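What follows draws every value from the coordinates through simple rules; no lab data is involved. Treat the numbers as computed from the prediction; the structure is a model and nothing was measured. Cβ atoms are built from the backbone, for glycine too; each structure is taken alone.
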Structure 1
Amino acid sequence: MQEHEYLTPEKYEEFQKELQFLKTVKRKEVAESLEYAKGLGDLAENAEYHEARDLQASTEERITKLENILKSATIVSSHATDSVTIGSVVTVVKDSDKEKKKLTIVGTEEADMANGKVSVRSPFGHAVLGKKKGETFSFSTPSGTMTYKVVEIK
């Protein structure tokens, strides 16, 4: 069974565009590469043919993955709420360093720590869900237990 995926409207649209590109442009390019490679002769020792087949397989795999994600996706957007949900932009402060961090809680396909997007399925994401402004929460990491306080929710 496919896990439910949460996407922002922007990511949903990005995946739709990628899927459209793969189905129209990329499939055609791969088919042309295959035809060209077949024309080069003996398929058993034809590197171009094998490369084109691998590209075809990875393209079809990505199409299937995107179709499944889009089919099961729930669109979330940031919204005013008094507790942390998927789509929330939450400002937290770690017990040990007092430096504020602003993070967005997103689905796994959108997670990107470098840009402050944390997966709802990560230890942090799981621990912060449902918390209200002023609440503290903890979760385990390989380097020990981390404790944070929710400063603001948008």
Structure 2
Amino acid sequence: MSTRTGEVSRAVVYSTFALSLVGLGIAAYLTFTHYEGNKFLACSTTGLFNCDTVTSSPQSYVFGVPVALVGLVGYAVLVVLNSPWGWRSSRYSLHLTRAVIVVGSMVFVLWLVAAELLYVGHICEWCTGVHVVTFLLFVIVARVAPNQLARRSGGA
């Protein structure tokens, strides 16, 4: 997935950029519904799947900030970091920031899934979409980041 110079393949660049755009779109939708009311949520409200219950639960806030807004800001940053220009950058700090944000996002997603299942007792389909996108980004970035960061820092 990477070349001898530490650059990543086009597949990595375009897939992470596309995934970041999808994540941004879902997070924007969830943020909109948070502020404009759950009447705009297009998902199930019965049984295990219940977006309304999940997105209005106490667990839908972190330090008083809506989780949807955290996702929107996070994905806006990832769109830039995972853009073709972001991947081509020679700035080590940018590539390190990408890896840290993706790993941190995955940890946050694990907490959110646990909160949905253990505290709220319901699952939100839209939130699950963001969780899947985050997991896919984690897998891709975790595969290329060690080699890329080692080469860009002067190691290996």
Structure 3
Amino acid sequence: MRYHNITKDDMLNGPGLRTVLWTAGCGHHCEGCHNPVTWDETGGLPFDEAARQELFEALDKPYISGVTFSGGDPLHPANREEIAGLIRQIRGRFPGKTIWLYTGYTWEEIQDLPGVSQADVVVDGRFVQALKDPALHWRGSANQRLIDVRKSLEAGRPVLYPD
């Protein structure tokens, strides 16, 4: 897996002060994407042990609410295995931190992928320029949903996270 950046004090990609891992690779190529530099799965830097330690050190701060995986698309096929492993590691090492996952795929397409069930919230769906709404909380276009993962898995259908 490759990544572009680790943001250590983010307030735009989920509740509280968060750490964000910006992955490389996205096949959706949404018109109006705010981060097209991340589309190339061979771009950015290798996510190596030093990057993992940087991410974990940021998450170890008591004032950090959790981690957000964004990109690109963390669930791009080139990222899925390593993201699933990171989610498992973070859940085990930082049980009090929340895990948010942004993806251009829909909940219905990714709900059974490894690691997804251990996230707290999935923000799903491609960005649609015609549905862009700056008043929306934690997403860019009206078609995107904030999915409460645990409640959705229990209900067997998407349950929205309150925004």
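Worth a mention:
- Here relative contact order in percent (Cα under 8 Å, 6 or more apart) was derived from just one of the structures 1, 2, 3, and that gives 37; the source is 2.
- Among 1, 2, 3, which structure scores highest (criterion: distance in nm of label points 7 Å out along Cα→Cβ at positions 41 and 137): 1
- Of the structures 1, 2, 3, the one that 0.75 was derived from, the read-out being FRET efficiency 1/(1 + (r/R0)^6) of positions 25 and 113 (r between Cβ atoms, R0 = 25 Å, to 0.05): 2
- Origin of the derived value 8.6 (mean projected area of the Cα convex hull in nm²; candidates 1, 2, 3): 3
- Structures 1, 2, 3 were shown, and helix-only ellipticity at 222 nm (-39500 (n - 2.57) for each DSSP H run of 4 or more, over all residues; to 500) at -6000 was computed from 3.
- Origin of the derived value 19.4 (mean count of other Cβ atoms within 10 Å over residues 65-72; candidates 1, 2, 3): 2
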